[in-house]
1. 1.16 is what came out when Cα Rg over 2.2 N^0.38 Å, for residues 21-156 alone was calculated for one structure; which of I, II is it?
2. Rank structures I, II by relative contact order in percent (Cα under 8 Å, 6 or more apart) and report only the one at the top, that is, the highest.
3. From which structure (I, II) was helix-only ellipticity at 222 nm (-39500 (n - 2.57) for each DSSP H run of 4 or more, over all residues; to 500) calculated, if the value obtained is -7000?
4. Suppose P(r) over Cα pairs in 5 Å bins from 0, in percent works out to 1, 6, 13, 17, 18, 16, 13, 9, 5, 2, 0; of I, II, which structure was it derived from?
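Every number here is computed from the coordinates shown, using simple stated rules; none is lab data. Just so it is clear, the structure is predicted and the values come from calculations on it, not from any experiment.
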Structure I
Amino acid sequence: AYFIGRTLGASLVGVGLTGGIATGKSTVSKAFRDAGAVIIDADVVAREVVVPGRGAYKEIVHHFGSEVLNEDDATINRAKLGAIIFGDPAQRKKLNSATHKFIIWEMFKQLVYQRLICRKHLVVFDAPLLFETKLLEYFCYPTIVVACSEANELKRLMKRDNMKEEDAEKRIKSQMKLQEKLKKADLVIQNDGTLEELLDNTRETLKRTAVLVGGLSELNAIKVAVESSQ
């Protein structure tokens with residue numbers, strides 16, 4: 001990530017934000033947005049590329065059949081599709097193959113628009129599968145991972161999604177191990193304390209990110225906004 005960031009520099013690089021499930025990434029992303037950063041949300045893009053008529057929609061129907069569609073409007077039934085891929089690596093790989101290329105292309109187009117047309121410098125990819133998709137991380141510098149202990153991750157997921165412990169453990173194990181993500185990270189935001197401690201860590205990381213990206217005019221404005229909120 002460092003090499004790509006320094007090579008492409010001011011044109012085609014965004015900040016990468018990721019983390020384990022239920023580690024607090026959404027809270028960090030909102031704090032970044034509130035401070036003035038442009039957020040390109042992979043989950044939002046993923047919903048956009050599977051609307052009827054789009055390329056990912058066609059591939060999903062081709063791979064999984066019409067049984068994953070809602071009867072009334074022929075949109076993707078996310079619950080039915082989720083039930084098929086949950087706990088089945090082969091089916092999940094098939095879904096990723098059908099959607100990831102469309103998601104990455106759309107996110108890249110948004111990055112180009114924000115960097116080259118809007119002249120924004122702090123553009124953040126909020127992507128749970130940033131490292132799993134491989135290609136996307138090459139357009140990110142720095143990469144930031146939001147992390148917490150395994151015990152906290154399990155407890156928060158069970159509470160957030162009202163899940164049984166066994167199901168929550170399966171959900172966590174279905175993703176890349178958090179330790180593997182930490183090895184790839186340029187910066188880490190640890191979230192094992194209070195909300196205020198998380199926001200303090202986020203503010204500090206945001207200031208470090210502004211320095212790494214280049215300290216241009218809007219970054220200085222973001223730093224002022226961060227400091228005034230302390």
Structure II
Amino acid sequence: MVNNNFYKILSEYYDEIFPFEEDTYNFLKLFTSNSDKVLDIGSATGSYVKRFNNDGIQAYGVELSLDFNKDYSLIISDMHHLPFRPESFDFIFSIGNTLAHAKSRSDFANIIDYVMKLLKPKGKFLFQILNYDRILDNNINRLPDITNGNVTFERYYSYENPSKIEFIGVIKNGTQTFESKTTLIPITFEEVKWVAGKVKTNFVQFFGDFKGKKYFKPDSFMLIAVFNK
């Protein structure tokens with residue numbers, strides 16, 4: 001059944017479905033120093049924010065709902081209306097395919113432009129989305145299931161039209177099943193490069209995973225971009 005409280009339910013199982021990954025954290029930390037101020041957009045349960053703080057780096061998280069609050073420095077907002085002054089952060093990151101939840105491609109570009117203004121000079125914005133070139137080119141309609149103990153997260157794609165994807169998320173926990181549907185914008189590599197030119201970044205780096213592997217359009221599972229101000 002489709003459940004209106006899906007994200008509240010997801011918050012309860014989030015750390016089981018998407019556990020803290022040391023490789024991810026080590027990769028993020030490459031772009032920071034101990035004196036930096038860091039922001040995580042779409043911070044969920046805050047595992048990376050808390051690790052940065054534990055390592056002596058001042059970090060904050062932004063989420064839409066208090067449902068994800070797991071006792072860390074969380075600000076309730078969305079990526080369109082972040083309550084910060086320009087040039088507030090040295091490093092901003094957004095992982096977990098968060099930016100694919102933009103309302104449109106132009107909205108995606110506007111979010112990038114807005115976030116770049118929150119960076120101090122020479123600051124960096126890292127974001128990770130799925131490699132939608134691979135998904136669209138191969139008409140992929142299901143991602144690999146994620147299973148941890150009794151919890152399984154199933155992920156399906158339905159193609160509404162060439163510009164949007166309907167994402168169906170299903171959480172199964174024993175005999176209970178929870179389902180949610182949401183629209184995603186499948187941002188491609190060329191569109192990311194176009195946005196980079198539009199917001200006038202100093203330079204952009206691309207990676208295919210959190211181990212620093214080079215992005216390869218045909219088979220990388222994800223796309224990581226680092227916009228340097």
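1. Values: I: 1.16; II: 1.11.
Label of the source structure: I.
2. On the way: I: 33; II: 19.
Ranking I, II on relative contact order in percent (Cα under 8 Å, 6 or more apart), first place is I.
3. On the way: I: -16500; II: -7000.
Source structure for this number: II.
4. Values: I: 1, 6, 13, 17, 18, 16, 13, 9, 5, 2, 0; II: 1, 6, 14, 18, 20, 19, 12, 6, 2, 0, 0.
That value comes from structure I.
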